[in-house]
Structure I
Amino acid sequence: MKHFTFILLLILSSSLFSQTNFSISGTVYDTNSTIVDNGDLLLISKNNGKILTYTFIENGKFYFDAIKQGTYILKIHAISYEEFSQEIILNNNIDLQFSLTPKHNLLNEVEITTRKRLIQNKKGNILINVENSIFSAEPTTTNLLAKLPKLQVNETQETLEIIGKGTPLIYIDNQQVPFQMLNTLQVDDIKTIEIINNPSVKYEANANAVLLITLKKNTSNELKILLRETTAFKRFFNNYISSYVSFKKNKNEIKLSIAYNAMNVWERNNTSYAIPSENIVSNHVITSVTNRKQAVFNGGFYHQINDKDYFSINSNTQAQKEPFSFNTITNYSEDNMLDTIDTSTNDLGSRYFTTTSLNYQKQFKNTDILFFGAQHVFYVKKITNNITNTSNDQTFDVTRTQNFSIDSYIAKINYEKKFSENSTLESGISFLKTKTGNDNNSIIYNFIEENKAFYLQLSSKLFKKLNYSLGFRVEGNTTLGYFTDRKDDRSYRKNTFLFPKFNIHIPFKKEQSLTLNYSKNIARPAFSSLSNTAAYVNPYIEFTGNLNLKNAVTDELSLHYSFNKKAITLEYSYTKNSIKPFTFNYNPSNQTTTILPLNFTERTNIRLEANIPISYGLWSSENSLNFLYSRFVDHHSIETNLKPYLYYYSNQTFSINNITSFNLNLWGTTLKGEGPFSTLPVFTMNASFQKKFKNIDLTLSYNDIFNTLEFSENHMLPNINGNTLFFTDVNAFSLALKYNFGKIRKSNYKNKTVSNTRRIR
């Protein structure tokens, strides 16, 4: 609670700097009265010629806020248009219209170095401006994501969660990619990151939320080379090296990147549980060290057929060796008889992941767009377990091998027809087939899934101001699971799902609008959860998959109100067969205890979110408060602790000048009670300093400054009560150097990864 008090005082005190100013808004057209889709605007002081602030055109609109009274020069830069400049006398709020003159020659590159607002709210979604901000100095994309509002990267940096929404689909330029692709994505290439809380039906049905990464659009034939090295000092030494080459010649472009990461990962976990009916009490402490050597390769080719049509192919490969060892000390008591077990595990593990995608886009009549995409994904994980248990001076060994693989194919066709400037019809079909295989000590389990989908969506405008989109998605899903040695024991499911969605956006006054959303979506388990995979802890407990997991279906309704760059969102969702990823389970028939994903009958979520930006001079502050109520219900669960909780986020940036900046970033949660589950408060703070030296960027970072990031959760279930405490290893000081050679001023490169890659882990 003291951390919560601290953040509230920070927000309240910073409001003292706010003052009454004026705003400049407007619309940008060309000489044919057609909306100019995008461009940059500079507001320059007439007195000294300095750039005061920057914004961009979005769908023809722009907005400057909190501008002092005075005389200014407004400049507009838009590709394919003559530069526009006009004097503005500001003594009240004004709304302007400008007409740009087309030109045949492209404008020279415009470099914007002024500070812009880091985080914005757009119709209930959160937009983060990465380009030319303190965020652009982060050494890796996963490090960047971990510092953004509502995003949590897990301890192994292999999955991503959005507070109150769960695991999102990840898209790059509206193109779906697996999480592994982020390992090769250079932060320097990112323009913006958007958290879409209410994705449309053109996204997959399991897109309860989307993380949309938009790359920079910088068109000359040049070579760009980027080298980056990051050294991190945690409990052990970690080093990350990457190289990136991009070459463009006329209509062809090639991109290549290679990364080598040497990671020494330390982990500790305390777990205790009790089974009152069996008079069993157990506690164990696991300490683990993994020496992970990871190589990542990415290559792509893009061919611009003409101004609108293109063909591309892209391939990403990640290979890693991860020999790891851990020691477990267990105190196990049954009927008051205490047994102490020392478990030593020395494992050999490896992982291989590759995805290749093929794209073709054709545009008709300058309005209709046809897209075709095909993709293949392959993933394999191999582990050899060498386990020694020592108890009462006696030892016994356990040796087993596990192989898990995923083989997935997908094809997709999308067609977009534009009837008018404000009216668009989108439709598409897709086919997916995935096969997984799991060999657990020669016990082989196979799982096959096929998914066929069709979607249709209409977006238009009513009464000149009211924008709406209405659509639906239909999916036919078939699954088959079986053991190879007993094919008569088969799990077969066939379902057809309908997913309707609608969105209504009503603008009132300048910078004021109301947005209403409804959606139905589905959460399908990760493929690794639908297997007989097992992770040995001690003779009494292990982590396992769950072959009987069902899909979770959610209905969600939200209302979003934005005003003067601030925003409030109210959201309600109801989920049937909600999945809890890690849940204690005791089976009295074979007297085994497991930690595994389980379905609960239902889950209710209510979220109230407030976003409060503040700025003064060189300082800017982005703050987010989320009040959440979450309740799991099941016919056999016990509701012992139902407590709403608060998630808070604050980002403070001090832009000392165009080449030097300092950033302080913190977030946390209060005590959370979800009925059968309760989670203790969490708090962490990070700091970073950035300095540019010509072609070299230097970044110093200190993460989890107070070493407070720990996760503790209690489980109160009918026949078992458990507690887990996970100690993280993110308290680290890191030094990152980035070397830039050359530049491609505009990249047209596009490639869509079209598979349901979120489930591949």
Structure II
Amino acid sequence: MPEDFRLIIDLVAVLSAAAIGGLLASWLRQPVLLGYLAAGIIIGPTGLGLIKELVQVETLAQFGVAFLLFALGVEFSFSELRKVQAISLGGGALQILLTLLVTTLVSLGMGWVTSPVQGVFLGAILSLSSTAVVLRCLMDRNETESIHGQVMLGILVVQDIALGLMLAVLPALDQPTEQLGIALAWALLRFLGFSALAVAASIWVIPHWLRILARTESRELFLLGVVTLCLGIAVLTQQLGLSIEVGAFVAGLMISEVEYADQTLAYVEPLRDIFATLFFAAIGMLIDPIFLWNNLELILGLVALVLVGKFLIVTPLVRVFNYSLKTALITGIGLAQIGEFSFVLASEGQSLGLVSRQVYLLILGTTAVTLVITPFLLRLMPQLVSWAETVPWFKPYLTQSDLPLEIADDLPEKGHVVVCGYGRMGRNIVQLFRDRNLPVTVIEQSEQVIQQLRDQGIPYVYGNAASLPVLEKAGIESAQGMAIALPDPMTIRLCLKRCLQLSPDLDVVVRANQDKDIEVLYQLGAREVVQPEFEASLELATHLLTGMGFPMMTIQHDVQSIRNSHYLDFRPEQPPAQVAQDLRSFVQELNSRWYPLTSSSPLVEMTLEEANLRRMTGVSLMAIQRATGEEIDYPDAHTQLLSGDRLLVVGTGDELAVFDQLARSQVTVPRDGHACQWLMILGDSPVVGKTLESLDLRQYGVHIQAIWRAHCLMNFPDSSAGLQANDRVLLCGGTQSLQRIQHYFSPLLIPLPTAHVSPVRVPVNEI
């Protein structure tokens, strides 16, 4: 067969196998590059042997490496780095250095390498994490704007920068020991000199070149010019003694801050994806599956060592930079794998003789397994954290860093509105309130944004909006309302749940980032949920309909009807199975349980409105499974509870325990005409230190349903429970009894501004 035609056959075989492998990986919800690696193993010389000559395929795969690093440079974002600048630069650099040090010492001690240089090289491989896998996991869970998401992406950006430096000094590591210092210094000098020229070119040359290409309005010419720039600089660095990969990465960085960066990336991405597929498939062809199988125990041991080692390095570093233990744990798990660019370093290292083929194959196998495990670990981590919060001795460690980092001196005391998040929407809300001289408090977790609030004289609480101590310092109990405009869905749900735990009657409006979040936010207790895209549609339609002569009253009625229906007219209809699946994914982030409802339960035949579970126990009912097999997701207030139902409820451990008491008929539900009111005990009240038994409130037809103390809700306290200063107590009983007892308690108890008597049917202990 002619050689040129043989190349075409090989390319078709590689791309076809990679497409099938990537498709299977996608179906299994795994990174597609694992499918490419598996395809390479199957069709390579150690597999079916469809590809026997690797030289030509590997040559084309070099284009994949160049385009991968070029796109990585173009995607580099200084704005992402600035969001978490301290942890990115300081923590990212320390993480790499510590990984290098620990890996060198361990590998020398275990005899895996024969020299410190090889240990450093192995440490460089292990120090990199997978940007592709981590970003995909964060995007799937809509957590790219979460605190742990920003921290992970910030550290990954620093690792990307370090990759360029590693590739620059890699050839120098091949020099004899006595010449190693000079070789490293010369490599760094060449890299710094080339970088200086690149910076100058990115300022004075590259923008003009891209502008000329763009003016042609020809996609082909623009792509050709960009590819020429990428490969030309890559070849230049090769001639300077650096690697092609360094040149491609620097070429991307030169474009990253130019106005045509997005257009460049959009044009280059298809080429990158095709040639990168060849690269990962070529890596797979070099893997010997028999070797991996024979060394499976060793590889699994190395996987455990890598995961635990990187976790133990990253987690304390994140804590050192004053992030919460939860953020540190999730970040440590998220960055515990070995990245896809480690394949590039490993391949270069083998060609330079820095590692043997056996170590190289062990690296490839270990890397592949860590990439497979990472999505599962990230998916499991929130549930592990929720479980850890129920462990008494571990809970303080998870909550101690939830305290506010700073509080403004001029916080309003009552009648204010709390705004969670000072992004574009939060700024607009605050401006509207300040223009009307209305009190407002902002909760933010970004140091950069907090400085803006300081400069503008806006009252703020610096901390996590989902933290009970932070919400309490913001004065949630005495606030008139709250707007949640946070970018992270998980933080939004936790913030909403906990603010209503502090103030059950609070008027809370929430921004939904995605339409599938709307129902779960309403179910958690939001008074109003706003979806920006749907609201924009309503405003556009309102303007057009008004111009066409439709009555304004009719238009406003229709618009309000759409809002009242939770935008159902705009949302695509989903099958019940998909709705149930989305609900399960939501409640995974919150503490949830299924409870059976027996025939003796006082909740049987009550509607959710009558049961009033959120106010009385703190839990939110998310779904009902009937005995007939029917499932009701996001039940409304008129849904009736029946014997044999299984209830999916969300709440803290204490709240779930109280609900369990109620569901198992340990407390009874009285007749209609009962009400509840939250009251606060002042420090000089004579009831401070007294037990409920000594107060004997039963004679007044009133019962203390719950006590809120130090961020802990104690429902159904027994008669031996004592009252302390600053306790908030929930008094329940007949409406008239509550009114009569106000005179008795008025010198002792001061009602909260938001407290009010509501004639609802509530569960209390039998009096």
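When distance in nm of label points 7 Å out along Cα→Cβ at positions 484 and 612 is calculated for each of structures I, II, structure I gives the greatest result.
Out of I, II, which one gives -18500 for helix-only ellipticity at 222 nm (-39500 (n - 2.57) for each DSSP H run of 4 or more, over all residues; to 500) as computed from the coordinates?
This figure was derived from II.
In terms of FRET efficiency 1/(1 + (r/R0)^6) of positions 28 and 572 (r between Cβ atoms, R0 = 30 Å, to 0.05), the structure with the greatest value among I, II is II. Given a value of 5, 19, 28, 25, 13, 7, 3, 1, 0 for P(r) over Cα pairs in 10 Å bins from 0, in percent, for residues 132-451 alone, point me to the structure among I, II it was derived from. The read-out was computed on structure I.
Highest-scoring entry among I, II, by Rg/Rh (Cα atoms, Kirkwood Rh), is II.
Every number in this text was worked out from the coordinates using simple rules, so none of it is lab data. These numbers come from a predicted model, not from an experiment. Cβ atoms are built from the backbone, for glycine too; each structure is taken alone.
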